[in-house]
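In what follows, structures are represented as structure tokens.
Just so it is clear, none of the values below were taken in a lab; they were calculated from the coordinates. Treat the numbers as computed from the prediction; the structure is a model and nothing was measured. Cβ atoms are built from the backbone, for glycine too; each structure is taken alone.
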Structure P
Amino acid sequence: MMNTVSDFRVLLPAAMLLLAGCGETPNESSASFEEALQTQLIQASPGDVVEIPAGVHEITRSLSLTVPGVTIRGAGMDQSILSFRGQIQGAEGLLVTADDFVIEDLAIEDTVGDALKINNSNNVVIRRVRTEWTNGPDPENGAYGIYPVQSRNILIDGSVAIGAADAGIYVGQSSQIVVRNSRAEYNVAGIEIENSTYADVYDNVATNNTGGVLVFDLPNLEVQGGQATRVFNNLIEGNNTPNFAPPGAIVGNVPAGTGLLVLANDNIEVFENDFANNNNVNIMVYSFVLGGRTIDDPNYDPYPEQIHIHDNVFNGGGTVPAHSLLAAWHEQTGENSPDIVWGGLVKEGASIENLICLGENASQSFMNLNGGSDPATVSTDLAPHRCALPRLAPVELETPGD
């Protein structure tokens, strides 16, 4: 039977709760609320529901949860707000290292570092959660908004991420993932699936980011071999915000104006999305070593393979090529970026057959950069890419509530 930790009425005087609901919590009330909340998270038992009442609740130190089977529930993502604008301690807003975790109907704002980090957890539900840095795009913002990593069976549903200096909604080194019905805006990367397997990203809106959706596989990480991601039924529009990642971040290499970027990931299906007005390029697929980047990880495969892109709609975009190779080509030809661009690098001795398939009757604009060393060598020939790959199966979660 579920145990409900009722919105701390047993811990806070009624007057404090009333002020919290009005967003006018005095310092002593804020401190009491913060202390009560952290105590409840520490002392929780499996099955507990920790309720966050409506109001703006000032939190000054990172919160953490290590108990499995706990639900944290607010009154709505615009009603129950955990504000970390005065944070003085901790690297995250909320750090969860527990299985069977549910968080829903609340917001986490203005954390020093990541907003909601979930690490080494199985069966995670993130539903109607908003993470936001309210000052807008800024390299001083935290890196990640919604951030499950090294986890399994993850559902992110109906959530919002705004202002992250790396990725708004990020799932890394994980498996069995669904990201749906969510919105990512004014982040460097809107939605990012990195070094992960079996992910479905659908019915989302990615807009006003530097890059809308990223599917990456990177070297020198504990989990590698990213594959089997489906990106479908999304609106990926107007992702033209200048890149504001701090120096040294890999995402700092994403050119402003990128709709979807697939980097060194395999077995990807992209279909039935609406791409519009992404000024650099709507879709780009390339190897980690395109442009001369080197790797020092012998276990890493830098080449994307079995990429199936079909039945998408393209409107505008490509008018301001910003990737260095696209910019060079644009300067020489004066032409806009095609809808789909492939870097053209393959493994030594490999064939391009069924490497990049755009559908049996593909007609969208396309360019193969052929490694990018000379803009004069690019190809726009669709014939080698008029093919289809087996459709990927839907991701099936074991997560409760899906």
Structure Q
Amino acid sequence: MNRSEINEIKKNILGDRLSIDRLSGCYVDYEKKKKALFHKSFGTLPEEETWKYYDIFRRTLSGTVGKNLLSLEFPMKEEETGGAQEFLLTLRDSGLKEEELIEELFERIIENYTDPENYYIVLAHGIYDIPGITKDRIENDDASDNIFDFIICSICPVKLSKAGLSFDESKKTIAERKRDWVVDQPVKGFLFPAFIDRTGDIHNALYFTKKPADVQPGLFDALFKTMAPLSAPEQKETFQTIIEDTIGEDGDLRVVKNIHELLSEMMIGSADDPEPLEIGKKEIRQILEDAGVSKEGMERFDTVFENATDEGDGIFTVANVSDIKKMSIESPDVVIRVKPDRADRVMPRVVEGKDCLLIEVDDHVEVNGINVRTIFRK
């Protein structure tokens, strides 16, 4: 799913076209014991309570595509009888009225989700009445002839509220506030099926993780029976390993600056594309060649790439491996941050036999927030 497709579902959770009809919940303590389990008609909940759930589901569709929101395609074998996709499809088609299926999903989550504290699993079934869209991307109410039938699941930490004082209305006095177990914002979740090309795609799903570094591969595998993609930090670390091992000891500032600039240009050029920009082995090879990596380095590339990735099959989201907003140059005692379009102001030089970085400055320089008008005194 791309950002546009995710946003369409997210914004309509509060709209008239999307309705949630069933809700199931399971409260789990830190010992993985179920403390409460319920199945309800969403329409029977108090209005104030429904808005809290709307907020949870919207936040389960929040974040950056490729970092917090990970798209996945089911392996072919998982679409067969007994597979993960077939299980979720059966659960969706039941409208959450088959309690045994719901409880089986909860068991899979409880067994594989890692959390040292209490948490709340909430599962909902909903239908989105998809409006037609004109060539000018304007919704056409009369052209609606399709629906998106889906389930959405969220995992929320449950934390004890902070101790404090509050006003006791009955006693007209200030007293110690009663501490309650409060459901926090979701940290994990998924949407099935995916909403692709403005229709439900049962071959795909969307996974949410609040912390990009904490994908929890065990939970991912339990839900979808497929390997979790590399997290954003893992992608960055793997990409950096490929670059460092390819350029080797011959790598210099010029080459690394060129790589950064090429990635930045690619990101700027794809800014209007709703899909996150991804690169694989072929694109990375071209970037390294264009950046000026030596012939010897390029001869190492294939081996380096295969060693760093799963049998050479590595796809990287560019936003995860490169920050187009700044270029950072670090040594043990000095850190330099430069705007990408002004990286040419940092130049390697040899001064009195020592390797140095020469930084070109203008008449506006600040030191700890203080303007310094004269940099050098003659």
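When relative contact order in percent (Cα under 8 Å, 6 or more apart) is calculated, the result is 15; to which of the structures P, Q does this value belong? It must be structure Q, since only it matches. In this comparison of P, Q, the computed figure -2500 for helix-only ellipticity at 222 nm (-39500 (n - 2.57) for each DSSP H run of 4 or more, over all residues; to 500) is attributed to P.
Of the structures labelled P, Q, which one yields 0.92 when Rg/Rh (Cα atoms, Kirkwood Rh), for residues 51-194 alone is computed from its coordinates? The read-out comes from structure P. Suppose distance in nm of label points 7 Å out along Cα→Cβ at positions 131 and 235 works out to 3.2; of P, Q, which structure was it derived from? So the calculation was done on Q. Given that percent of Cα pairs over 26 Å apart, for residues 91-266 alone, derived from a single structure, equals 57, which label among P, Q identifies that structure? It traces back to Q. semi-axes √(5λ) of the Cα gyration tensor in Å was computed and gave 41, 21, 17; which structure, P, Q, did it come from? Matching structure: P. Work out the source of 25, 52, 23, 1 here, i.e. which of P, Q gives that when P(r) over Cα pairs in 10 Å bins from 0, in percent, for residues 163-226 alone is computed. Derived from P, not from the others. Given a value of 7.1 for distance in nm of label points 7 Å out along Cα→Cβ at positions 43 and 355, calculated from one of P, Q, which structure does it belong to? Comparing all candidates, it corresponds to Q.
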